[in-house]
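Asks: Take a look at the structures listed below.
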Structure 1
Amino acid sequence: MKVLFVCSRNRLRSPTAERVFFGLPGLEVRSGGTERDAEQRVSRDDVEWADLILVMERRHSRRLRELLHRNTVFPRVVSLDIPDEYEFMQPELIALLEQKVTPFLQSAINTARLEAQPEAM
């Protein structure tokens, strides 16, 4: 499963999410921001790459659609409702991300675990 994490400037919340979930079996992750001054601005390629987009706030979903509305096929977009009040890799942010994101990723994680198990003889 390919997951794109999105916040405003790609400085705190979405890069934290990318780092927390990077390397999990069965997952590929990226992050980006919706604003012009974002560290890594979300592109049409990012959106079309993703199987799931997890935005930190509902406004990010609206902003994505405003930026990339023409001829862009959007995957499922879900708001995590995580406000912009955390620092990069802040333990409280990590705990909140794990709590809110894990249910969406569980099926991909389970599939990867099954594929990694040796077949019974």
Structure 2
Amino acid sequence: MSKPAHNTLAAERRKARHYGMQALYQWLMADASLSVIEAEFRADYDFSHVDLEYFQALLHGVPAHVDELEARLEPLLDRKLDDLDPIERTLLRMGAFELEHRLDVPYKVVINEEVALAKKFGATDS
């Protein structure tokens, strides 16, 4: 893959993660239907430079595997997932999903992207 194409894919995936985190946060807080959330996001946001497949994989994959992801995360935390800030919980679930189910993405990329989202949306000490 050429550098410009690689950079474009990286930017599109970054935007997909950004929207994915927001959509999964909405799912967590409002317990709304995933199809309704997806339709709202696609109507309200510009997806022309977003990896739509990746956004959909996150939006539908995390809820489909949430019990498995939480079972893996819980022993690694010093408190229950329910006691975490909802943004932090969403980011941990999303990162765990990518590490477990998106083996095409290097783990360093997943970690860097989740940290960047935590800095942008999370609490000061996220």
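Asks: For P(r) over Cα pairs in 5 Å bins from 0, in percent, the calculated result is 2, 12, 22, 24, 18, 11, 5, 3, 2, 1, 0, 0, so let me know which of 1, 2 that is.
Replies: Details: 1: 2, 12, 22, 24, 18, 11, 5, 3, 2, 1, 0, 0; 2: 2, 11, 21, 25, 21, 13, 6, 2, 0.
Label of the originating structure: 1.
Asks: Still on this structure, I have one more. Determine which structure produced the value -23500 for helix-only ellipticity at 222 nm (-39500 (n - 2.57) for each DSSP H run of 4 or more, over all residues; to 500), calculated from the coordinates; the candidates are 1, 2.
Replies: On the way: 1: -13500; 2: -23500.
Structure of origin is 2.
Asks: Among the shown structures 1, 2, from which was the value 1.6 of distance in nm of label points 7 Å out along Cα→Cβ at positions 30 and 94 calculated?
Replies: On the way: 1: 2.6; 2: 1.6.
This figure was derived from 2.
Asks: Taking mean count of other Cβ atoms within 10 Å over residues 22-29 for each of 1, 2, which is largest? Working shown, then result.
Replies: Details: 1: 15.0; 2: 18.9.
When mean count of other Cβ atoms within 10 Å over residues 22-29 is calculated for 1, 2, structure 2 comes out on top.
Rule-based calculations on the coordinates, nothing more; no lab input. Note that the structure is a prediction, hence the values are computed from the model and not measured. Cβ atoms are built from the backbone, for glycine too; each structure is taken alone.
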